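Undergrad: In structure tokens below, several structures.
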Structure I
Amino acid sequence: MSEIRFENVSKVFDGNIAALQEFSLKIPSPRLVVLVGPSGCGKTTLLRLIAGLERPTSGEIYLGDDRLDTKDVRSRDVAMVFQNYALYPHMTVRGNLSFGLRIRKVPKETIAARVKEVSKSLEIDTLLDRRPAQLSGGQRQRVALGRAIIREPRVFLFDEPLSNLDARLRDEMRYLIRRLYQRLKTSTIYVTHDQVEAMTIGEMLVVLKDGRIHQVGSPSECYERPGDTFVASFLGSPPMNLIDGTFEAASGKVRLDTGTEFAVAAGVADAIGAERGIVVGIRPEAFGTSPPDGVGLAFAGRISLRETLGHDVLTHVDLGGREIIARGCDPGEAGSDCTVYTSPDAVHFFEKRSGTRIVARERTAEGQV
């Protein structure tokens, strides 16, 4: 088991396009890590650097004590699963699965045993004599997974492998990938722009934007304590409601642009400090139709849209030019006036200029910060 390390890795393409900027990260082994972020944030570039399909402009990449970025592709001992499957169309499923072992001169008996084992675990053992053109999208992706697994590499790389599948198949494949990782316990780096995939698959999230890391942590840490407004707005479906406001130091109150004002806890006031602009964040599921425990922040407005999702309801509330989304509560029909409430404990605070999270300071028994 070897950790993966990136030390000040940068990648600049022709035209001075910076895909990664001074990227540094340690990934313990084994770990299922998801790189998540919008298109163009550097996720796929990072995978290609690990696989050897690209060379870094500067910096170093290590797998344990081995420096990867100076090795050729074949000697890196990593396996990559691509978005478009990348199967050999003239070969059968059996041929695709066994190809990597055959070019390594693995004995035929060993190859046959490995093909049987892997194909059965992926439930494609009845498809071994078919060619890719005779398979569904989900079956092709299972073959692509099998071709990577059969090599028993030190690292698995997944480049948005589920983006070409329909919703039902994506759910099935997410479960399959998690189950395979739990069985194989091989370091896995998975790239996606889909935050639902990221939250359900990953043990560790790396949230990227413009080639830089915005937050590293477990899915629950990144969701429940986003490090900045980008992470807050990117993770969650629908995303966190972000409302501009001003902290008034003299009164210890926050006044939101929607007209709502409320006092903040002493530790939060200390952390904010002087009077300045802030951003308040509230998750959609934190709203209700009555004040929590009789005390809550009230947001009065008009329902502009109501989305019924079967098991869930999303209510869009217009607060006079600023719309928020409440999830799980049902304050009325579209066009009607309503008031939704949330607990002060459910409010997140961010610095307006930088977008970074404001962390409440702890106070001692004597009241000192």
Structure II
Amino acid sequence: MKITAIETIVVNAEMRNWVFVRVDTDQAGLYGWGEATLEWKTKAVVGAVADLAPLLIGRDPRDIEQAVRVLKKHSFWRLGAIGMSAISGIELALWDIFGKSLGQPVWRLLGGQVRDRVKVYTHLGLGDMRAVYETLELEPLVQRASEVVEQGYNAFKAVFIPYTHYHAPLPDVDKVGRLMEALRAAVGPQVEIMVDFHGRPASAAAALAYIDALAPFRPMFVEEPLPPGETGALIQVASKARVPIAAGERLVDRPEFEDLFRARAVDVVQPDICHCGGLLEAKKIAAMAEAVSVGVAPHNPLGPIAGAAALHFAVSTPNHLIQEEMVGAVPWYFEVVRGPIRRVDGCWLVPEAPGLGIEVDEAVAARHPFKPEVLHTTNAVMPDGTIVDW
């Protein structure tokens, strides 16, 4: 069996562009789908896939470890988030092919089933990015939380940490506390709440001020309280925080995760399967995490192929905690990709179809061509004009 072509399809999902990767083989009707979505870098990722494709033409798609080594080693330059996202999309498609060739779901090839269902959470706004990132007042925040719970979710994530520099002003800290108190009062103790800091605080002191305000209301975890790479400061936060700390969505190389684990800087690690190199690399990261008593809650605000890959990862990974999902991103989510995602009582069910269990409707995809994405990041400016982390 040989790879004959690697191509991309871009599908605009209103607030972001999904990048689907198709890998064809010389076996009639046997091909695989992956996803390499990377916000605000769509054209760069599509170009990276095209640059990498010649390295795999003529190779056996089932030699997945070798394929990833070829893409990393023969590229010469270290690839970063763009290149690693391209590799991830290709790698997922190879697993899809492998599973189809054997008539087995991918989770079985990743070690087999370790749970009967997968706990999931969504965002306030059910995937509407403006609602996710621009709901900073009490009434709409509580309303959107109630809507999520009414949809059958028993866990959600909110982003209401203000843009911050090195100091967290007392009025901002008090407001964060009030918002969290209102959320907890609205949904009760049975619903898990996660708070995404988005790396907005620039210092451990600023992050801890907000964490202290959140702590009485028991968030499941706070996510990315500092920008990626600030391991020393993150150690300070982890040593003093009274809530679990999660991070890792913007890390793309295994040694970066090793730094977090060696420092005991996180309680929950969040690799993104579409950015860190794919399923096999995510499994290696999860094994490293398990060795130091760290749980895994993969990052995934992306498209339906990414969701399917995350499902197979979760079914087969013992230290998986909860899965981020975005099935409400667009009304036609399940039209463009028919797949295995089925939610019952706040959990995804275990899929049985071969491969990733998906099929892309290319006619539906063609109705949603590339569009420039909304640049939310331009809002991250302090009153004095200082540009800060979004």
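Undergrad: For log10 I(q)/I(0) by the Debye sum over Cα atoms at q = 0.10, 0.12 Å⁻¹, the calculated result is -0.77, -0.97, so let me know which of I, II that is.
TA: Structure I accounts for this read-out.
Undergrad: Quick check on the output: -7000 is helix-only ellipticity at 222 nm (-39500 (n - 2.57) for each DSSP H run of 4 or more, over all residues; to 500), derived from one of I, II. Which one produced it?
TA: I
Undergrad: Just checking, which of I, II has the largest value of volume of the Cα convex hull per residue in Å³, for residues 184-311 alone?
TA: When volume of the Cα convex hull per residue in Å³, for residues 184-311 alone is computed for each of I, II, structure I gives the biggest number.
Undergrad: Also: Can you say which of I, II returns 4, 21, 31, 22, 15, 6, 0 when P(r) over Cα pairs in 5 Å bins from 0, in percent, for residues 96-143 alone is computed?
TA: This figure was derived from I.
Undergrad: Can you tell which of I, II yields 16.0, 48 when Rg and Dmax of the Cα atoms in Å, for residues 104-223 alone is derived from it?
TA: Structure I accounts for this read-out.
Undergrad: Another question, then. Which one of I, II has relative contact order in percent (Cα under 8 Å, 6 or more apart), as calculated from the coordinates, equal to 15?
TA: Answer for the origin of the read-out: I.
Undergrad: Can you say which of I, II returns 1.00 when FRET efficiency 1/(1 + (r/R0)^6) of positions 88 and 256 (r between Cβ atoms, R0 = 41 Å, to 0.05) is computed?
TA: It must be structure II, since only it matches.
Undergrad: Rank structures I, II by FRET efficiency 1/(1 + (r/R0)^6) of positions 136 and 272 (r between Cβ atoms, R0 = 35 Å, to 0.05) and report only the one at the top, that is, the highest.
TA: II
Each value in this text was obtained by applying a stated rule to the coordinates, not by laboratory testing. No experiment lies behind these values; they were computed from the predicted model shown. Cβ atoms are built from the backbone, for glycine too; each structure is taken alone.
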